[in-house]
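Student: Take a look at these structures.
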Structure P
Amino acid sequence: MADIYLNDTLTKEKRKFEPLKQGEVSMYNCGPTVYDYAHIGNFRTFITGDILRRMFEYNDLKVNQVMNVTDVDDKTIKRSQSEGVSLETLTRKYEDLFFEDLKSLNILKPTKTPRATESIPEMISLIEKLLEKGVAYKSTDGVYFDISKSEGYGKLANLNLESTTKERVANDEYDKENARDFSLWKFYSEDDGDVVYDAPFGKGRPGWHIECSAMAINNLGDTLDIHTGGSDLIFPHHTNEIAQSEAVTGKKFVDYWVHGGFITVDGKKMSKSLGNIFTLKDLKDKNIDPIAYRYFILGAHYSTILNFTWEAVEGAQTALKRLRLKINSLPNGGKIIETQFKEYIDDDLNTPKALALIWDILKDEKISDADKKSTIINFDKVLGLELDKVETFEIPDEVQNLIKERDLARNSKDFAKSDELRAKIEEFGFEVKDTAEGTVVLPR
């Protein structure tokens with residue numbers, strides 16, 4: 001296996017990847033909470049997970065990828081009640097829309113996509129074990145995890161626990177300044193409506209954090225190679241996953257934590273109050289190809305903060321169209337040449353360098369056109385940009401007349417006239433390429 005390096009959030013180091021089982025990778029991606037449309041920031045994280053999987057498979061590793069579907073939590077229950085529909089009706093609707101969006105982004109479907117509602121027995125089992133071990137306790141409103149009994153609690157998030165006050169937090173989401181014992185199981189209240197499950201320790205429903213631990217361990221085992229998610233999940237979600245999982249198994253939960261950076265919009269954090277949360281549907285309504293958004297995402301390293309503007313994503317769409325047109329104008333039958341592509345993607349998924357390499361190859365006159373095409377299409381196994389997709393474009397009548405006039409000049413060997421006409425064609429925004437099959441004209 002080639003040397004693969006990943007930036008590990010836990011150790012704060014770029015580490016060489018060593019799988020737990022030779023030739024295989026176990027990977028858990030925190031999936032969607034299906035109460036609304038996923039937004040473009042969410043999809044940056046899912047694209048990163050997809051590139052990570054494709055990179056491993058490009059290195060001939062078998063990937064067992066699990067992505068959960070959170071279909072019961074505070075948000076899903078409140079939304080179903082506000083819409084006057086059952087929890088299942090609401091969550092199935094948004095789950096279907098989510099997977100349609102994944103398909104339009106050319107994100108490979110994970111090996112397994114377990115739902116939280118179908119994993120309740122596994123969650124109850126974990127909570128029972130935590131109670132037996134004395135690291136969880138019952139309160140008046142539920143079962144809580146005692147963070148004071150978790151060795152190294154908060155290391156992932158650089159958390160410094162100074163308070164010894166015994167406090168609890170029932171909400172699933174809170175900030176580092178309010179680290180408290182967190183909810184494993186919420187006893188039933190009227191606010192939950194008809195969402196309730198029987199458990200030995202009392203009727204209720206799971207907290208968000210225990211859901212992922214149960215689905216990860218049940219589908220991938222006690223220790224995972226990789227766990228991914230957005231940077232916003234480092235605390236409290238992933239921090240709490242580590243604490244409860246390791247308390248149950250006594251083993252390291254995850255070997256490598258890979259977190260993606262935030263997306264800002266016009267330099268501002270996405271928020272409902274600013275009205276700057278965009279979905280894939282919003283992009284499509286502006287005639288933006290979802291794969292152009294993928295191209296835009298790959299233009300920055302996954303760990304950096306990336307600023308979204310409509311101008312930037314429109315520019316990505318123009319670049320992607322040009323790239324496809326250039327590639328599809330090249331002949332088939334070439335060989336895959338050796339490049340730095342694998343070195344780039346194996347080095348913590350350096351997609352910006354990988355994209356730049358494609359353009360460098362296209363400009364390289366030492367490489368045959370057929371070899372260029374075969375090599376770049378091979379890269380697309382990782383990039384997933386559908387580079388072999390045929391793009392159509394219109395050539396204005398005036399440009400078509402110039403092309404015909406130029407062909408006549410070339411046939412009569414009037415190369416000065418031919419060069420003059422090429423310059424005129426280029427002024428219209430097209431480039432001219434002479435091939436054995438004739439003149440090829442593409443948008444610049």
Structure Q
Amino acid sequence: MNIATSSVDLDPNNLFPFELDEFQKQAIEALNDSKSVVVCAPTGSGKTLIGEYTIYRALSQGGRVFYTTPLKALSNQKLRDFRAKFGADKVGLVTGDSSVNREASVLVMTTEIFRNMLYGTPIGQVGASMLGVEAVILDECHYMNDRQRGTVWEESIIYCPPDIQIVALSATVANSDQLTDWLNQVHGSTELIYSNFRPVPLEFYFAHPKGIVSLLNDDHTKINNSLKTRRPKSKDKHGRPEGPSISSVVSKLKKREMLPAIYFIFSRRGCDKAVDEMGPLSLVNEQEAAQLKKRIDEFISKNPEAARTKQIEPLYRGIAAHHAGILPAWKGLVEELFQQGLVKVVFATETLAAGINMPARTTVISSLSKRTDRGHRLLTASEFLQMAGRAGRRGMDTNGYVVTVQTPFEGAKEAAYLATAGADPLVSQFTPTYGMVLNLLQTHSLPQA
């Protein structure tokens with residue numbers, strides 16, 4: 001749907017089939033006032049709509065838009081979504097793996113690709129690759145906190161020409177006002193659009209071998225008293241508390257009508273192992289099973305090389321894995337089937353929390369700690385909230401459910417802490433590197449660099 005009118009006549013009521021939230025209206029007003037925006041709102045609250053409005057507006061004026069994401073998987077999904085919405089001829093993709101229609105009016109790319117484009121011209125100037133670009137949408141801008149990759153977002157903002165609007169879409173962070181002040185200094189007039197409203201409220205639960213119980217008290221401010229005094233009876237050979245099996249957790253979710261669910265596990269191997277551990281359990285009815293068989297068999301006949309042999313049979317039963325080790329075509333099939341409600345549980349790595357459009361009724365977080373290059377550590381509040389925020393489907397669910405799971409190392413105390421903690425602040429990860437210096441010297445003199 002592309003309305004060929006001037007930007008002042010672009011009525012959101014004609015573009016979107018529902019009433020916009022107040023923060024969305026504020027963002028659109030700021031964009032129409034030629035300001036850049038920082039949109040800070042909870043996961044699942046509708047930030048993407050602001051990016052879509054930016055695209056509609058640019059297309060109506062014959063301009064271009066760059067849409068950047070932190071992941072190739074998310075870029076591939078945005079390509080599919082935007083082709084369906086704006087037309088295949090208007091949308092292109094550039095990632096490290098592929099380049100499709102790169103002269104398109106709407107160009108989706110990873111943030112690193114955008115940063116590398118900017119390195120090709122002096123700071124503040126518009127290079128050939130940026131001609132006609134009216135706005136750059138930086139999706140998942142809270143990735144700026146990533147210790148290894150965060151600097152890419154900072155460099156992109158610093159190098160972006162000042163006459164190009166920046167639309168920074170971020171999950172909730174503690175210091176969004178500081179981020180906005182910084183953009184005002186290094187880029188130009190920028191307005192903060194902040195909302196803490198979740199259209200689908202979250203309820204937090206805790207799974208242990210005996211069942212699934214409420215994690216928090218009635219005020220949602222502290223741990224449930226019954227969990228505070230609970231002593232785990234099931235212990236492993238080292239005397240540590242035992243957690244429930246994956247199949248028992250999923251079975252309980254099915255019994256309580258809490259499916260479909262995204263079950264987060266922090267390793268590819270763990271996701272594949274979880275699919276095996278489900279055994280013969282089926283999560284679909286006869287009608288859904290017939291639809292799944294038809295869709296899967298059609299896919300395999302067209303893409304025999306993309307099928308994951310060990311995961312075909314579980315997929316017939318509504319069970320799947322989703323991680324970076326899976327071919328994009330098979331991942332795309334899983335995403336489509338999940339969106340249609342045919343896949344009931346997806347075992348996924350943390351990357352699925354990064355904006356990929358797979359809304360679920362429930363998210364299960366299998367562990368509250370993970371291995372990193374700095375060793376084993378507890379999840380940060382923002383990491384926890386990003387995964388939790390995938391729960392609750394707007395227009396379909398009255399509540400979203402977040403289930404944390406007892407492990408030998410973490411229990412209800414740690415889960416309640418993360419569920420009640422506020423979001424983390426953004427911390428600059430900007431670090432000059434040899435690569436950065438060499439890139440600058442290609443287009444700047446030594447004193448300028």
Structure R
Amino acid sequence: MKAALPMSDPPGMPPSYWAATAAPCPPVPGFDGSEKAETVVIGAGYTGLSAALHLAERGRSVLVLDANEPGWGASGRNNGQVVAALKHEPHEIEQRFGQERGAALIRAIGDGPDLVLGLIAHHRIECAARRSGILTAAHSPKSLADLKRRVEIWNGRGAPLRLLSRDEMEAASGTGFYAGGCLDPRGGAINPLGYARGLARAVMEKGGAIRQKAEVRAINRTRSQWRVTTDRGGVDADSVIIGTNAYTGSFWPGLQKSFLPARTPQLVSRPLRDNVAKSILPGGQIMSDTRYLTVGVRMHEDGRLHLGGGNGTAGVESDALYAPLARHARLLYPQVGELDWQYRWSGFMAMTPDRYPRLFELAPGVAAALGYSGRGICTATILGRELARWAAGEAGIDELAMPNSSFRTLPYHALRGIIIDSAVRYYSVRDRGSDRGQAPA
């Protein structure tokens with residue numbers, strides 16, 4: 001499989017459910033090369049927009065540059081889950097980063113939904129936000145035992161997770177497929193593109209500037225500042241924040257080789273019959289499962305069923321990318337029959353080998369945050385806020401919520417097409433084996 005470059009996807013928003021329902025993007029002019037700013041932010045996704053907003057609120061001069069419109073990348077294409085956790089348990093985080101730094105990171109991530117939903121409320125962002133909780137569905141008895149341990153660990157740290165029996169999970173999800181599950185009431189759901197566009201509007205209302213059609217080509221040191229060069233001119237700044245995640249270009253040596261970009265799909269149906277729609281996730285929660293190739297499931301207020309994930313590729317979009325999601329919908333909800341999928345789209349997420357995000361100080365005055373591995377809404381918003389503190393001179397890079405990472409490239413990055421597609425095939429087989437064992441009688 002030949003790997004595709006994320007930035008080679010067509011310009012303009014894909015024909016997604018998010019694009020069809022989100023508030024319009026605020027008018028964003030192109031870059032003409034005459035701008036000035038104390039801080040240049042590269043990337044108008046969650047990381048960059050959060051950083052720009054928090055800097056603008058401090059009265060700092062900030063300019064956001066993006067090759068496309070705000071939210072064009074993964075920030076406008078994901079499943080919209082607002083999750084209060086990384087992909088690791090608390091003790092694993094503390095083992096990795098030490099007790100003090102690990103505990104600080106756990107607290108920051110746990111407060112992530114408060115930050116995201118607080119920004120939404122404060123800036124009146126229209127993005128269908130709701131805080132009804134996150135369901136995690138156990139796809140096997142072993143995974144239910146793992147969830148039981150997870151709930152006990154988090155309860156011991158004050159988090160209000162609750163274990164659900166098979167019957168409770170069936171009542172909450174509308175399917176008898178799962179062995180049980182857990183509920184984290186801290187989480188919620190949003191229209192992710194609406195959130196990105198709302199952050200962009202807030203940045204501009206606070207005096208920050210955003211420019212589209214400004215693909216960054218290079219970052220170079222001048223005598224006293226950093227020169228950010230685009231295909232339409234350049235701008236000098238005291239500091240540079242990079243928030244391009246999977247859509248990182250070649251403007252900084254090796255940065256785009258520090259993670260593996262993987263394309264994941266989303267499917268949204270036409271509205272279901274009212275009685276059927278009300279039987280699926282009746283409490284309004286958003287759900288993901290414990291399969292390695294995690295599937296996210298949610299119901300929209302207009303009665304549409306939405307599935308995301310469950311497959312991936314390093315290559316271009318194809319019909320085969322979406323087939324496992326449609327099959328999984330039939331497995332979970334056979335009562336809906338053959339669905340008419342009105343919307344389908346995909347986007348790239350940045351996967352790191354250990355699934356921890358990366359915070360890099362690439363040089364004095366240049367920092368990057370990326371590699372969210374499917375947990376970008378809260379984590380990117382948090383790290384954007386933290387990088388604003390760094391750029392404003394309020395904290396050193398080692399004083400932020402996320403510990404600074406040692407910069408290194410992946411020596412196997414050139415083989416990413418083979419690696420990602422081989423991993424997807426392997427875990428698809430494993431997950432299907434577990435699915436057959438769990439299928440309700």
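Only the coordinates and a few stated rules stand behind these numbers; no lab work does. Just so it is clear, the structure is predicted and the values come from calculations on it, not from any experiment. Cβ atoms are built from the backbone, for glycine too; each structure is taken alone.
Student: Distance in nm of label points 7 Å out along Cα→Cβ at positions 10 and 394 computed as 5.7: which structure among P, Q, R?
Tutor: Structure of origin is P.
Student: Output the label of whichever structure in P, Q, R has the greatest value of percent of Cα pairs over 37 Å apart.
Tutor: The structure with the largest value is P.
Student: If FRET efficiency 1/(1 + (r/R0)^6) of positions 258 and 282 (r between Cβ atoms, R0 = 30 Å, to 0.05) is calculated from each of P, Q, R, which structure is the one that comes out at 0.10?
Tutor: Corresponding structure: R.
Student: Next question. For the read-out percent of Cα pairs over 17 Å apart, for residues 66-129 alone, a value of 37 was computed from one structure; give its label from P, Q, R.
Tutor: Matching structure: Q.
Student: For mean projected area of the Cα convex hull in nm², for residues 90-329 alone, which structure out of P, Q, R has the highest calculated value?
Tutor: The structure with the largest value is Q.
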